[in-house]
Structure P
Amino acid sequence: MTYSDIPRLLTMTVVWLLMLTWQLNAYRSNCTATLALFVLFTVLLFVSGAEIALCRRRTFLHECIEPKSLLFRWLRRRQLLLAFELLKSAGLALLLLVSVLGFNARHWSLLFADVLLVGLLLPRFYLALNDQLRDQYRFTTARRWAMWVSTLLLWLESMMVLVFTVSQDYDGLRWQEVITYGATDPDVLCSTVASFAGLAAAVEALGQWSVQNLMRSLQDLPQALMAAISFMVSASLQLVLAYAYSRALIGAVARPWTMWQLNPRTDD
């Protein structure tokens with residue numbers, strides 16, 4: 001790591017610190033403060049997503065479509081693309097802020113280690129792609145690769161914990177009992193966020209219940225079906241959460257404006 005890598009690492013560390021601060025202060029943060037943090041994370045996620053989306057747009061329009069065609073004139077418009085990325089970023093930001101409320105010391109240690117990992121991967125990917133890709137695509141591609149490596153590692157770790165670690169004993173319970181008695185709602189002052197946090201806690205509890213009771217529930221078809229669905233939903237949610245966090249880190253160092261122009265002769 002060189003001195004030029006330190007600002008990048010510090011910027012991503014700020015993202016981690018903001019999430020930790022939110023968890024520690026959610027019980028006394030009103031809806032206004034919560035909304036401000038939600039907007040901040042939406043912007044981070046949007047910056048990263050917009051860079052990738054604009055890069056794909058530029059590549060597709062340059063390589064696949066005739067510049068004078070009607071399809072080119074329609075697809076070169078950015079408004080719909082950016083609106084979709086903004087909506088997606090808002091959903092991911094809400095999931096991220098709600099999910100971290102239930103994190104423990106293991107989660108925070110892992111997420112900080114991921115900051116260090118991404119900080120080490122980025123300059124190596126930049127160098128590895130030197131003379132391999134055009135400069136206009138090299139840095140965006142390196143950031144996207146680092147994001148997906150981070151996502152995959154975080155998701156695999158969360159699945160290993162889900163399968164091999166017993167944080168709550170739900171053995172022998174039915175899924176209705178888990179939702180009623182097993183899920184602990186996080187302490188959140190803002191009622192809107194508290195509703196989503198309660199739903200996320202219920203999904204997490206059902207995921208743990210499904211691992212402990214899937215084989216036991218095979219004699220009871222409704223319970224077995226619910227266990228299978230709960231496991232798939234929990235695994236999918238963990239994947240999306242890992243993606244949201246990794247994308248937020250990359251959003252702190254992304255440069256979407258480098259992908260804004262298509263070509264001075266063909267762009268708007």
Structure Q
Amino acid sequence: MYRQLAENKRDKSVVVAESVLRSVEALERKGAKPTFNAILEYLSSRKILSNHRSLRAYLDTMVKTGLLRLRDEPVKQPNVRSKQVYSLTENGPIVEAGEKAMVFHGLNWSVPSKSSIKMKTDIQGLARARIARGTAYGSLEDAIVETLAKSKNSQRVSRALTFGAAMLATGKIDYGYIRQRAKRKGVDDLVQGLLGEINYLLDSPKPAIEDIRTLFEIRRRLANHPRTSVEVRSRRFPLSLDEMLDVIGKQLGVK
């Protein structure tokens with residue numbers, strides 16, 4: 001639903017994002033106003049970016065995440081639009097990375113009180129952000145990791161693992177990126193555990209589960225879905241195989 005309304009549906013280039021920021025800094029150092037046209041000319045002259053719409057997408061994301069500030073500056077000429085002048089802030093980039101972000105990325109559950117986590121991220125996180133209805137949502141990988149990292153009691157951890165299992169099994173995941181983020185946030189064991197359990201459930205010839213019919217249907221639907229190579233299982237993982245089967249089945253609409 002919300003994902004379909006996203007204003008930018010592709011990841012941005014980290015290199016270009018860094019260049020946009022440097023252009024604002026460089027123009028300010030020269031005493032020039034970092035207007036849209038001035039930034040575009042700076043980037044175009046260095047063969048970094050020359051498309052108006054692409055630059056607008058980068059700048060809008062940086063403004064929405066609080067990395068840049070935008071102000072309208074009136075011009076002296078009559079009937080001429082005011083200048084849009086950009087400046088760096090000391091905040092951001094900040095994205096939504098809680099359960100609200102997972103729902104945005106396609107979590108197929110009724111979540112009556114979705115948690116909101118405002119996460120300060122880096123250029124990598126900014127490049128993967130999506131803007132929808134005025135909100136900057138972090139990537140699915142960041143949403144899973146941050147929700148796990150912010151869950152401080154067993155009930156919240158179980159809920160975060162449930163949603164994480166549903167999305168890791170069925171979503172489009174950059175496994176290298178999620179491992180990098182999980183390690184940084186200290187939840188690498190939980191993420192690796194989830195991936196190991198999912199792989200065992202979907203690949204093992206005789207997993208110890210009760211609902212064989214649901215398992216076969218899930219395997220059929222995910223037959224061509226890319227997965228990670230993680231095979232190590234956690235001996236005391238908080239979710240049972242039957243619980244994993246249940247949440248993945250609900251995410252796919254099988255149950």
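Some notes on this structure:
- Which of P, Q yields -25000 [helix-only ellipticity at 222 nm (-39500 (n - 2.57) for each DSSP H run of 4 or more, over all residues; to 500), calculated]: P
- Test item: P(r) over Cα pairs in 10 Å bins from 0, in percent, for residues 94-157 alone calculated as 23, 57, 19, 1, pick one of P, Q: Q
- Comparison of P, Q by distance in nm of label points 7 Å out along Cα→Cβ at positions 70 and 118 - largest value held by: P
- Structure (P, Q) behind the derived value 17 of relative contact order in percent (Cα under 8 Å, 6 or more apart): Q
- When distance in nm of label points 7 Å out along Cα→Cβ at positions 190 and 222 is computed for each of P, Q, the largest belongs to: P
- Origin of the derived value 21.2, 67 (Rg and Dmax of the Cα atoms in Å; candidates P, Q): P
- The greatest value of distance in nm of label points 7 Å out along Cα→Cβ at positions 30 and 166 among structures P, Q is that of Q.
Bear in mind that the values in this text are calculations on the coordinates, not laboratory data. Bear in mind that the values here come from a model prediction, so they are computed numbers and not experimental data. Cβ atoms are built from the backbone, for glycine too; each structure is taken alone.
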